[in-house]
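Below, each structure is written out as structure tokens.
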Structure 1
Amino acid sequence: MKHYKGILFSLLIIIILGGCVSQKGTKFTKKISASLDNVFFENHFKGILIYDPVSRDTLFRKNSTKYFTPASNTKIYTLFAALKLLPEKLPVLKYVLQNDTLYITGTADGTQLHPYFRDSTGLKFLKSYDNISLYHNNTEDEKFGPGWSWDDYHWYYSAERNALPLYGNVVTIANIPQLTILPEIFSDSVVRVSFSRNREPNHNTFYFDPDRKDTIEIPFITTKGLTKKLLEQAVGKTISLSEQIPATKQKILYGIPSDSVYQRMMQKSDNFLAEQLLIQASSSLSDTLSGRRVREYVLDSLLPDLRQQPRWVDGSGLSRYNLFSPESIVHVLNRMYSEIPRERLFSLFAAGGASGTLEGWYPGNPDPYIYAKTGSLGNNHSVSGYLITKSGKTLIFSFMNNHFRQDVSEIKMQMQQLFEWVRDNY
């Protein structure tokens, strides 16, 4: 009899606990649903997925399988590709030494003489050789990505892509305490006048307001000839252009730690680095640089189980052709969470209230509770990443908003309120 009483007691406990879980889950769902169904959200398209990677439970979803314009949330896929394909230190150059000539070709590394990184690994290496020949026909990517806005050409976030970028493919002009122009080769190409554009559309003539007291970065038009000149000026030697590279195994010169570049890309949402990293990842697959090849490899070989196959066309998310669902974003975030040590992974993302594009939003009390990537284009804003609740659980989420007419700060405020409720109640 006692045995049966024990079984009945156990069943009663299970029923009670099950009821508690159900009530908690119902409360969770009702609260978020109510937040999304209010008047503020009714005139634009929104999608959200919140997932518990430990219990493998989907805690909430709305339009999570629908396609959205992700903007810079695209960089989450670029990060995944880079983590899978690139080594701990980024490849700077591939080279072949034949007879007395060093043949070099770019790997799309974006750090050489970059305004932030200022890495000179490649230049120091080249200074040891007298005869250098540059092969610059090893990429199939165009200067601009498909679907990029044509009139963004003169803004820093729309720098051109190429196989051997130098100086971040931008002219850096500072007026503190006096006018300085880098690279110096453009010193005579800067017109000191206030103008509506920073550069002429079809040639490297730049405009800089002499009353400015800050620093501005303006993309320059890249060509093989210009790359050759910039390299010669930096190395202090004559460099020839080659139509081919010797058909033998190429060696690789490595540069700075990859994570430092990933952090800059993700935390500052650096479009140039994202584009170059995606192309650079292809150097692990082929001698021909190709962002398309990386995208196809990732989707076909690394993520064959995606239920909504994204339309992925660039590395940065500048293109409105990109289409991702919240579920496809969470899928990759979950893969990274399961494969990469937590401390390292979270260090790559912006921290709420503390760093990068999240510095002014989602503050912790006192520690950050959100580590995520933002994504913004006109009338679109998304945040996807990791949320740590007060109970110590880590949730993975993607919250995407498209086609709103309100100020983006109002969207962020509504999202912040929702995230804080999830943090405090799960």
Structure 2
Amino acid sequence: MIIRDVFPTRVRSGYFNKDLPAIKAGPEADGFAYLGPPRTPGFSAIVQPGEGISVMLVLEDGSVGFGDCVDVILAGLAGRDPLFRADQHLGVIGGVVRDLLVGRDARRFRPLADAVEGFRHEGRLLHAAVRYGVSQALLHAAALANRVTMAEVAATEYGTSLPILPLPVLASCLTHDYLQIDRMIMKRAELLPHSSFHIAERDLGADGGKFLAYAEYLARRVRTLGGESYRPTIHLDVYGTIGELFAMDLDAVVDYLARTKAAVGELNLLIETPVLCASKAAQIDAFQTMRRKLRAKGVAVRLIADEWCNTLEDIREFADADAVDLAQVKTPDLGGIGNSIEAVLYCRNRGVGSYLGGSGNETEQSARVTAEIGLASGADFILSKPGFGGDEGLMIVSNAMQRALALAARRKAMPSAAP
């Protein structure tokens, strides 16, 4: 099945880009915006709408595979690619990327995805967001050409098998939208609420009390609305604020993590990026130290690495150093989706957990693709996305997994049946 054309178009992403260094400096809030100049190169404001490009591959039978180029909310931070702006990449996709792919056979995903991943334009790799979107389109096109699901294509090409049941989903909620959190509890999400904490004193409290009270509140609502049979994992993303609160005293950080675990009681607890260091080496060292101290104290808190754990090579380094309980495989940061698949498989082989995440700044298509490669790679859980509506992201990724598994099971039971 030959690719006859490649063309891009602008699309909306699911959220915003935020300049975290500028936010941590404590600017005056103006509703959802902040007053004052940005600090990260490429930003024109501290908070600005994300942008996306949809890449469409027209096959010889007229079918169209597509994927969406987007970046993460905190673009340009901790070793990530710079802020993604559509105007800077439309011509590249419609030009050199088109030339690379037109006339190629779409039935195999990996050879074309590898070609895009390694392609250099003006001496540089394509922006991670471009590699991300083009590779999604290639997987979608391969699924169309082979008349199977994207999950089946990925499983076949990476030598894996699909699970029987969908992956657990982390329902991503706005921190203080308490009705939204109630809805996720009522829908019995396996993990919740993600909840972001960006500024130490504002979000955790001068003595950390606000954060502990929030953790207690979550556990209380789970018991009230969920009943005895529902025990989700609590996941909180703190963007280094615990380290800031305690001036990077890791003994104090570990003691505080122990208090947070006590606040959620019997519920499992995941903390993402408790400290944020100035380099990858320092981040790995800090995570190693915290994990060692937590084990010594018998504190059942699992740590997730996100910042400085951006690429396939980064994830391998964290895993090899035994520095993390789970790595967030943040799909837009890794570029081509083949890297995300390989990252999950590497973590599995090393006995490290993997969280197939991403960003609220993605699209419905990138979320569907993530759901299907999650099935093929066997991630521990997957993030609901795009956006932070809770209901919508949970629906999109859950339904994508259910459909893919149902279709694959039907094909297995009835090999002659049409897809």
Structure 3
Amino acid sequence: MAEDLSARIDNFALYLPAVQFGSACRLAQRDVEIRRLEPFPDLCWSDLDWHNPKNVHWHYKWCLASAGHFARASRDNIISNRHQDTIVVGDSGGFQIATGAMKETRGWADLPGDEVIRRWQESDICHRLVDWLDAHCNWAMTIDMPLWIRSEERRGSPFFKLSEAELIDVTVSNLKLIDEIRDRRTGTKFLNVLQAASSSGDLADSMRSEDLWFDAVKDFDFEGWAIGGDVGRRGGFCRFLRRMLILKNAGLLSPPRNWCHVLGIGTPMWSVFLTAIQRAVQNHASNPDFAISHDSATPYSIAGKNQEYALPAILGDELKNWTIRQARLEISYAVANEAAPIRFPASSPIAGALTLQDLVPRRGKIEQKRTDHLSDALLVNHNVYVYLTAMIRANEAVFTYAEAPQPLLDAIAIIDQLFATPTWVPLLDKHRNRLEATFKRALGQTNA
């Protein structure tokens, strides 16, 4: 019987694997039989499509997909052909826009800033991205111009020459356009992006940037928030918590703003703290439908770039064990040609039933790469499963069984107190170091 990970979500923050375009196309080859493996002699690409509720091995119905990769896709993929019961949160492609990855913006880096703005506003990029988000996503992020493109290492960006004020102005014009052209018949709901950055790396400048951005976008009537940059992962948990408390006090976490997505975060500790915030908003902002999600592409990137597999989180009584670690796949000539089967060294419904030899099919003495597309897909399937179960197990340990390290349980209680208190600033200042220390201990950054 297939393992349904969706059924284990008990009012937890939702971890969204960020599906990569190449993988999404490969898994769409539903009836294509691939290299025969025992004990799966009839394995097809569709067997690795965990996002499909009809998968016979395991499935999970939530994911994230970026319009920056998918909007121009002519190839069949598991997002454009997804099952109606699945839920997709769409990233608008701000990263691809900012870095110049979109072919329409190539050559813009050599132009003056006002010409870049003119070309952007005359292009059809926003229309194309919104059309794709409307057609394929349940929730979608608005199209922001990331402020981090003003940092020196982003000098090659087509928008590097724009000032902070110009980037905010272009973002506001994007928001106005989205509000005009979104097709409300599809039911796609949009999340207003909040961010901040400082070209100098100065905290006070970044905080000023956060408030300036917020003041410019806060009055748009979208259905929730997406949080990234210095306001999200890069700024740390307490800064993110501060912004959520500001939103709550301003009545901006109440209906119809029912969803918040946190960009680029995929750790059990963040997942647990986001669940605590989700439940606090439900209880103290009179919004029982409020949900938080968070994403990462790590299960894909460690498999494709490093041929690494994820190890199940240990969890337990020590905070240092509340992390997901990786190990490199053994792909040597000796392993590939070992006569005795060597079991895959980690557990998951498909890869866990295979041998290392199954994942290392190229056995010649001289091989540029010993793995193949199936090997990569099996590693991704395994990694996604391990990341999902780590988030779920961590939340169950805290919120279902209350069997977690005491500092973590204490932090959860503090979060609820903060949302229950209108004058929360002194309380956050009092507990800031304690909350940050809990994070650092989980990441192994301190012996405290």
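In terms of distance in nm of label points 7 Å out along Cα→Cβ at positions 42 and 370, which of structures 1, 2, 3 is highest? Going through 1, 2, 3 one by one, distance in nm of label points 7 Å out along Cα→Cβ at positions 42 and 370 peaks for structure 3. Largest in distance in nm of label points 7 Å out along Cα→Cβ at positions 90 and 258 among the labelled structures 1, 2, 3 is structure 2. When relative contact order in percent (Cα under 8 Å, 6 or more apart) is computed for each of 1, 2, 3, the one that comes out at 18 is 2. Which structure, out of 1, 2, 3, was log10 I(q)/I(0) by the Debye sum over Cα atoms at q = 0.10, 0.13 Å⁻¹ derived from, given a value of -0.75, -1.14? Here the read-out was taken from 1.
Out of 1, 2, 3, which structure matches 18.2 when mean count of other Cβ atoms within 10 Å over residues 242-249 is calculated? It was calculated from structure 2.
No value in this document is a laboratory result; all are computed from the given coordinates. Predicted model, so just to flag it, every value in this text is computed and none were measured. Cβ atoms are built from the backbone, for glycine too; each structure is taken alone.
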